[in-house]
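In structure tokens below, several structures.
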Structure I
Amino acid sequence: MTKTFGAFTALDDVSIDVKPGSFHALLGENGAGKSTLVKCIMGFYTPEHGSVLLDDKEVEIRSPRDARDLGIGMVYQHFTLVPCLTVAENLVISRADTPAVIDWRAEKPRLEAFMDRMPFRVPLNEQVSSLSAGEKQKLEILKLLYLEQRFVILDEPTSVLTPGEADEVLGLLGEMARRGEVTVLMISHKFREVKAFCDSFTVLRRGKLTGSGDAQTATVAEMSRMMIGDTEIRERAERLKHNDKAAVLELAGLVAEDGEGRPVLDAINLKVKAGEIVGIAGVSGNGQSALVEALAGQRQLKDGAIFIHGKPFEPKRGDFDRFKVFGLPEEPLKNATVPRMSVAENMAFRAFDKAPMASLGWWLSPGPMRRRAGELIERYRVKTTSADAPIETLSGGNVQRAVLARELSGDVDVLIVANPCFGLDFASVSEIRSQIMEQRNRGAAVLLVSEDLDEILELSDRVAVMSGGAIGYVAAIEDTDRNTIGQHMAGH
């Protein structure tokens with residue numbers, strides 16, 4: 001496959017061979033060409049060169065409908081279900097031959113028989129809007145099996161599943177593949193899942209094929225080297241042992257509602273000590289984003305209070321300054337920057353009204369602003385054409401680094417970070433996690449909200465699990481494990 005967009009080559013003569021009945025992993029960093037490749041297979045894109053061979057015969061796929069007719073289906077990162085319809089209705093309307101008037105007396109027994117044959121099931125009469133994220137993801141997979149798609153493409157399928165659900169779904173699909181019922185191609189960045197469930201793998205980097213092999217015999221180091229090449233990866237900061245210290249950040253009975261008055265935070269109580277990372281784990285949509293918004297002053301609290309060093313904290317500029325509270329929110333280009341302003345101006349948001357950048361409290365001096373930005377760009381290895389370039393022109397990883405440079409350039413007592421490494425390359429992930437660990441080692445109280453359980457397990461001293469807007473489980477990281485955390489993520 002070769003696919004270009006103007007002068008940019010997204011896929012450069014890429015060939016991939018997926019054997020019948022295999023569970024094949026497609027690996028690569030963001031921008032490597034994985035999504036472009038599967039969109040060519042699915043008929044969303046037409047490649048300039050290359051072809052799809054199915055059972056050793058070349059097939060023409062001009063649209064997703066052609067792919068479906070050939071038995072090729074895909075589970076996307078975002079749900080494609082109709083929320084106001086039931087599970088049964090979503091399955092029946094997905095067919096190409098859905099009648100104008102549906103005979104439910106005939107359809108229901110066939111659907112029940114189908115569910116009985118499946119490795120996992122979802123209640124047929126439940127409305128999709130009432131299903132959990134995990135059940136919706138299972139339904140997306142069931143929909144492809146219902147349509148008798150024998151080549152199934154999964155795009156990051158476990159991002160909305162608990163660890164237990166992820167292992168269950170991938171394990172059962174793996175069994176179906178071994179029986180020859182389906183062939184699976186899975187896009188993933190989780191080496192643990194690749195090693196546990198996949199037979200073989202292919203790696204893309206910058207639109208080119210860089211390697212393939214047996215997923216069971218290849219090491220994680222070998223696969224990651226194929227993904228990142230000779231990019232220098234920063235060594236992770238060592239975890240320093242701290243004597244028991246006092247709590248710095250305290251959340252006391254936080255209650256908040258959404259725009260329609262439904263509770264999104266339900267009496268959140270949590271303490272974070274100096275020199276400690278507390279990780280907030282949970283399946284997406286269980287109140288983690290609302291908690292970060294409340295701490296950032298973007299969501300009003302209905303009840304409860306925030307204390308720092310035992311004193312009341314209001315999430316406003318003055319208190320952020322006084323209590324040395326800093327943070328890296330989710331999607332920083334949207335939530336922590338002004339995209340069209342320069343890198344230097346964005347880096348000055350914390351200090352633009354202080355000397356030497358300002359005099360008389362309002363007169364801004366561009367010279368000191370640029371000099372300070374230059375120092376931070378060099379120290380935090382931010383790749384940019386200049387300090388005057390709009391921050392929106394930077395890559396995702398470099399936006400993260402620029403915001404971290406601004407937030408970590410002074411004394412930090414409290415650090416609040418949300419999904420800090422989502423969608424970033426290996427080098428940026430290593431850099432950002434090292435910066436977080438260094439702040440913890442210096443004595444900062446760190447609240448880490450992440451949907452990546454591996455990140456929580458790697459960085460945290462303690463883990464707290466959010467489910468249904470409440471924290472129902474807190475444990476020291478050495479006193480818990482992935483399965484226990486996963487059960488609490490599922491609300492058990």
Structure II
Amino acid sequence: MVSSVPAVPTALPQVEVVPTVRRADPLAVVVNAADRSVPGREADLTEEWADTVGLTGKAGEVHAGPVGSAVRWVVGVGEGEPGDWRCAGGALARSVNAAIASDDAAGRSAVRVLTLELPDGVGAEEVGQLVLGLRLGGYAYVIGAEAATPRLRTVRLVAGDRDLAPIVDRASTLARATALARDLANTPSNVKDPAWLARMAERTAGRAPGVRVTVHDERWLAEQGFGGVLAVGGGSTRPPRLVELTYASRRDAPHVVLVGKGITFDTGGISVKPADGMHLMRTDMAGGAAVIAAVEALAALAPDVRVTALVPCAENHLSGSAYRPGDVVRHFGGRTTAVTNTDAEGRMVMADAIAYAVARLSPDLLVDVATLTGAMKVSLGLRTGGVFASEDGVWERVSSAGSRAGERWWRMPLGSDAVTVADEFAETVHDAGIADVAQSPQGPGAIAAAMFLREFTGGLPWAHLDIAGPARAERPYDEVAAGATGFAARTLVELVAAYEG
């Protein structure tokens with residue numbers, strides 16, 4: 001057992017809005033790719049200096065300012081698109097943290113406050129994305145024997161007489177949601193089991209104003225017939241849980257239900273995974289982490305909506321009590337599944353939670369999010385999430401929310417009017433022999449998994465978000481740190497906050 005892991009939530013640098021530059025702070029300025037000059041700083045950033053360092057202004061390019069200049073950092077924002085500003089903020093935060101670490105290692109006093117001059121005319125969307133980058137770019141989750149290296153503590157945005165505080169506050173809320181989702185997913189699984197994840201939901205989102213958290217244990221799951229969750233969790237000595245979080249502005253507000261996969265570790269069960277890469281399965285509950293974090297953020301933003309989040313939590317282990325290929329599992333509501341691969345465990349627990357949402361919660365919109373299939377990584381790579389939507393309008397809501405959040409999504413086939421490729425595989429879901437549905441029907445893996453989940457949605461407006469690719473990162477980029485990325489948390493917040501029925 002690890003005796004000490006980083007406190008949750010991870011502390012992020014604060015972002016403040018100030019009217020003028022404070023002389024004592026290190027100063028950063030912004031340049032774009034079209035014009036390498038900075039109005040008012042021509043004496044510091046000369047053409048000769050720019051040529052010497054190879055300044056291009058591309059997004060995320062960071063240079064140390066000229067020696068003896070008032071400018072310590074110069075960061076590029078490329079063409080000035082919102083995503084360029086997010087990239088710039090992340091790169092700047094990482095560069096400043098590296099300088100702080102260097103100063104600390106050399107025994108020099110490390111200045112942990114940074115002032116950033118904003119150019120005239122920068123828009124609200126760009127500022128919001130910059131704040132996301134500044135707060136999240138330097139995120140780190142490290143368990144070590146020594147004290148953590150000092151990191152950037154405060155960023156002061158020089159805004160003149162512009163009122164940017166509401167923009168900064170909202171972006172900061174979204175950043176905290178992403179960081180919380182990262183924290184939960186990064187925690188090692190000798191600490192993180194279903195009961196731990198449930199407790200953390202209570203201690204984070206559960207403490208937000210208006211949020212109620214109910215944790216259902218294995219006895220309740222058995223009484224209610226959650227056969228999928230019990231089957232997957234049956235091979236572990238650490239029993240499963242169902243976490244239910246609710247927030248409502250009013251009782252009759254539009255109701256969105258979010259379902260997040262909460263597999264706290266996945267060996268693959270009897271259909272055991274290869275050893276290479278299995279250590280990454282501590283993040284197999286990234287979908288559940290995203291919905292927990294989203295509820296906490298929504299409580300802070302207080303939109304006129306009801307939201308319920310369901311996180312079915314289980315460990316998928318090998319033992320004499322593990323479920324087997326060839327088993328038939330009865331889900332909540334009575335539908336049965338023929339098991340062929342115990343490593344397709346995510347859809348088993350999600351099916352229970354989705355069926356429960358349909359029967360007990362009657363949502364206006366149902367959205368599930370999961371690191372569900374390796375096939376999605378093959379299809380879309382590691383930076384784009386896949387969306388399977390029951391209706392064009394649902395896809396448009398998710399796509400629009402992702403654009404505002406700075407998260408990239410691509411629509412996948414699911415037999416809608418717009419996308420019909422999946423229709424040819426639909427009948428294979430019911431080719432299950434003695435059961436109602438087949439766990440792993442024939443056809444492309446990610447599509448087959450989505451078609452399986454669709455069987456439990458009761459015809460409701462629904463989106464399935466497969467985040468197997470972007471939920472983890474091997475190296476930093478934009479605002480993303482290596483490890484768990486927190487992907488989907490911001491999209492869910494934007495989606496629910498904008499939902500009006």
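Quick rundown of the values:
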item: Origin of the value 4.1, where distance in nm of label points 7 Å out along Cα→Cβ at positions 246 and 262 was derived from one of I, II; result: I
item: Answer label among I, II for the case where log10 I(q)/I(0) by the Debye sum over Cα atoms at q = 0.09, 0.11 Å⁻¹, calculated from the coordinates, equals -0.72, -1.04; result: I
item: Entry that produces 4.5 once distance in nm of label points 7 Å out along Cα→Cβ at positions 134 and 454 is calculated, selected from I, II; result: II
item: Structures I, II, by distance in nm of label points 7 Å out along Cα→Cβ at positions 38 and 430: label with the highest value; result: II
item: Value 3.3, calculated as distance in nm of label points 7 Å out along Cα→Cβ at positions 158 and 398, assigned to which of I, II; result: I
item: Structures I, II, by distance in nm of label points 7 Å out along Cα→Cβ at positions 214 and 350: label with the highest value; result: I
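Rule-based calculations on the coordinates, nothing more; no lab input. These numbers were taken from a predicted model, which means no experiment stands behind them. Cβ atoms are built from the backbone, for glycine too; each structure is taken alone.
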